[in-house]
Every structure is written in C-alpha cells, then in structure tokens.
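Scrolling down, you'll hit the structures one after another.
Since every read-out is calculated from the coordinates, none of them should be taken as a lab result. Not measured: the values here are computed from a predicted model. Cβ atoms are built from the backbone, for glycine too; each structure is taken alone.
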Structure I
Amino acid sequence: MIYPPRCMGCGELTESDFGLCGACWRDTPFIGGVVCESCGLPLPGEADGYRIECDDCMKTPRPWRDGRSALLYDGKARGLILAFKHGDRPELARPAARWMTEAGRDLFREDMLVVPVPLHWSRLLKRRYNQSALLAQHLGQQTGLEVCPDLLTRRVKTPVLDGKTAAQRAETLENAIAPHPRRISRIQGQDVLLVDDVMTSGATLAACARVCMDAGANHIFVLTLARVAKDA
C-alpha cells in the first residue's frame, strides 16, 4: 500500500513489481522469430533448418559461436537502457536479465561461465556500477550458471566508439581488454557467455571474445540486452 508496484517505463501502477504496463509492453521492441544466429538481429523469412546469419556476420565472421539479444535498441527499450546505464536505475537489471534468459535459452551450456564486459575503473567510479556485471549477476541467479564478474579487465579508458569505422573500432580496442591475471585458470577449457547491455557493431564483444580464446576458453557465446539495427 505504501509502495505500490509501478511500471518501469512510465511509472503507472502495475500488477507486479519490476514489470511494464500494457502500453509500455506494446512499445518495447522485443526480438522474436527468426534471428541471425551470430548476433541476434531479427531477420525476415522462416527458419529452414540451416544456419541463418545477417549480411554483416556473413561478411565479417564473429570470433564467437552464437549470439542473441532480447530487445532492439529503439523506442521504449532505448529509454529503459539509457535509464539503466546512465540514470542510476540499477534495479532494472533484474527484469532485464529475465528477458535475456528467455532470449538466450539456446545458448546455455552446462558448466558455462558467465562473464560481463568490463568497465574501466574511472567510468565505474563515476557510474557506481557496471551495468553488464549487474546483468550477469542476475542472469547467473536465474540460470544457475557460475558468474565471474572480474574475469576481464579494461586496462585502457577507450573513447566512445560511435561514428568510428570497423577498423577504427578494432584499433581503439586493441590491447585495451585483458584477462585478470588471477582468474586465467578459471577460463581454460570453459564455455564462456559474454554479457553486455547493448551490441552495436560488436567490436567490444569481439575484443573480449579474442581475449577469452587466447586465455584458453572453449566456445564463446554472446548475450546482450539490446541489439542496434542499422535502420534503428
């Protein structure tokens, strides 16, 4: 009665905590149907029993095995993610991880290690939390998978990658991410699920995947809360 449940998107009253009202649910672009199996981008057509990939993933193969996303980074989803990332709304991680659990159900493997994309310490100090680590934590609770929040470290404070070409993004991220020296033994021979909030070009996830492979990981999978589409 004192703190009635409210919609995460607009603040209207809802039937349960950490939910969306009907209007916000309709305006939130959840990804469903046929998707690119490498990056999770929704695609037209129907599944035909063969591996399906988008043009970008066929042109430039990803250094991971499969990837999925729960939402398109557009409309109501964009507002929710910006609030989560920059608006001091860490409580959004729990429902977001539920959506990711549903979207990534085909990725999960026994004894898989869940690893968030790292945040540079200066940004962590300013933001107070790593949104990817929060998503990974709740994802681990919901799936029963082990989470290693500090397996990867970001040694360099990289600039914003928006507007850069693929080659410029790769150059910017070169040597910026490394395995934690005291965590390398945990990754050897393991299937790894990399977790991030938003995938744009995939350059950051690719850098993380290569570091994991170089450290002895088995297969790498990617799961993000949202995927940026070119026409979004």
Structure II
Amino acid sequence: MSILYLLQHRAVLLRLFLALLAMIGNGAHAQATLSGAVDSYLRVQTQGLPGKVSYTVGHLDQHAQAAPCSTFEPFLPAGSRLWGRTTVGVRCLAPTPWTVYVPVQIRISGSYLVTARQLNPGQIVSASDVFMQNGDLGTLPTTIVTDLAQAVGKTVRNGVAAGQPLRSDLLTAPWAVQQGQSVRLLSAGRGFTVSNEGKALNNAIDGQIAQVRTASGQVVSGVARAGGIVEVSY
C-alpha cells in the first residue's frame, strides 16, 4: 500500500470527521437558540400575570434540535393560555420553514379568594364572605379572583360552597341602572353639559349601554354609571 494512498484515505476520513463535528455543533446551536427563544418569549409574556411566576420548558423535539434555523418566532397556539400546563409553538422562518410545539409548565405563586361560607344565588358578596389563600394559581382556572375589590359588592350568579376558590364567572356586577328606575341624564358636548331626568328602559351595569326615555318622550342611549347616572355624549 503506497504512502500516497494512505495520505489520501486519511484526508477523506478527516473531512468526514470534521463534517460530523459541524453537524453536531449546528444541532447544539439550534437547540440552544430554540431554548433561548422559548425562554425569552415566556419571560416577556408572563410579566402581567398575578403573583410570582416560574416556568419549566419540556423536552425539545429531536428533529428540531438538529435542524438549522437562523430565525425563530414563538407563538401561542389557538386555544392555549400561558397558565398551568400549556404549549408554546415555535416557527423557524429561515432557511427552511418548520414548526414545533414545546410543552411548558407555568407556576404562579400568589393569593386568591376562597369562600368563608356558602354563597347563595343573588347574594351580594361582602368582605366577611371570603378570605385570601396562597397557592399556585396555575392549577386553578384563569377566572380565579385575586383581588378583594373584584368580589365585594358583586352579586353571586350561582351558589358556591364554603371553602371553594371564587371565580369571576360566578359573579355579576350590580346594576348601575335598572329598568323603570328614574335616572339622571348627563349630556356633554363641546363646551356644554346638560342634566336631565328620565326613565331607564333596560338594566345595565357600569359601562354598559342604557336606553332612557325623557319627559318629552324622546329615547336616548348613553353609558350607565353607578348611582343611576347615564352619560350621553354628543
């Protein structure tokens, strides 16, 4: 066997070895970049959640770990929420488009309201009806009430047993205006404000649209406000 043949064979093996190292390096780089993209996305998107947030990213897809990608675009799949066990999608935009879905566990350490006694339908919640409790909000529905002000004064829609986490979908805001009630119309425009009286034609909570019939028989629409006030803008 000639020395030239050995040198050529050795050169081929060296090139193959270097190519293999490059593939491994690219895969590790893709994995790190993909992990970094998910981490950055979660860090920004969870800033507005109540309480102290921590999260765990699940195992990455093996093909995604090895696939080269220069630009990642994380997104939240339709129907998913950044709460508890969820999924974050990641699109690779270049050089070859592909998409993976990464399992994520989001933990939210915070306080929430629990009923101190049974609450009956139609009951108005008072501060003594609830108490604060600490826990992982991520294991609870996203409608969990975390602020006393979000519950006190609200009306219970459905009965709630004692010791249950209180959810906002179980409560309704009190009527700011009720049908048949005498209300005060506040009409405002550029450079003027006019006060008038009328009768409410529908029920409305604060911020909803209420229709009012004035003494002259005219029907006007405005925004219901607490205390039997309807604001009309021109």
Here distance in nm of label points 7 Å out along Cα→Cβ at positions 151 and 215 has been calculated and equals 4.5, so which of I, II was it run on? II
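Where is distance in nm of label points 7 Å out along Cα→Cβ at positions 39 and 103 largest, in which of I, II? Write down the numbers at each step before the final one.
Values: I: 1.4; II: 2.1.
Largest one: structure II.
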4.5 is what came out when distance in nm of label points 7 Å out along Cα→Cβ at positions 63 and 207 was calculated for one structure; which of I, II is it? II
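Assign the value -7000, calculated as helix-only ellipticity at 222 nm (-39500 (n - 2.57) for each DSSP H run of 4 or more, over all residues; to 500), to the correct structure from I, II. All intermediate terms of the calculation are to be shown ahead of the outcome.
Values: I: -9500; II: -7000.
The read-out comes from structure II.
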Given 12 for relative contact order in percent (Cα under 8 Å, 6 or more apart), calculated: source structure among I, II: II
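When log10 I(q)/I(0) by the Debye sum over Cα atoms at q = 0.10, 0.12, 0.13 Å⁻¹ is calculated, the result is -0.75, -0.88, -0.92; to which of the structures I, II does this value belong? Numbers along the way, then the final one.
Values: I: -0.45, -0.65, -0.77; II: -0.75, -0.88, -0.92.
Checking each candidate, the match is II.
Identify the structure, out of I, II, from whose coordinates distance in nm of label points 7 Å out along Cα→Cβ at positions 87 and 111 was calculated to give 3.7.
On the way: I: 4.3; II: 3.7.
Going label by label, the one that fits is II.
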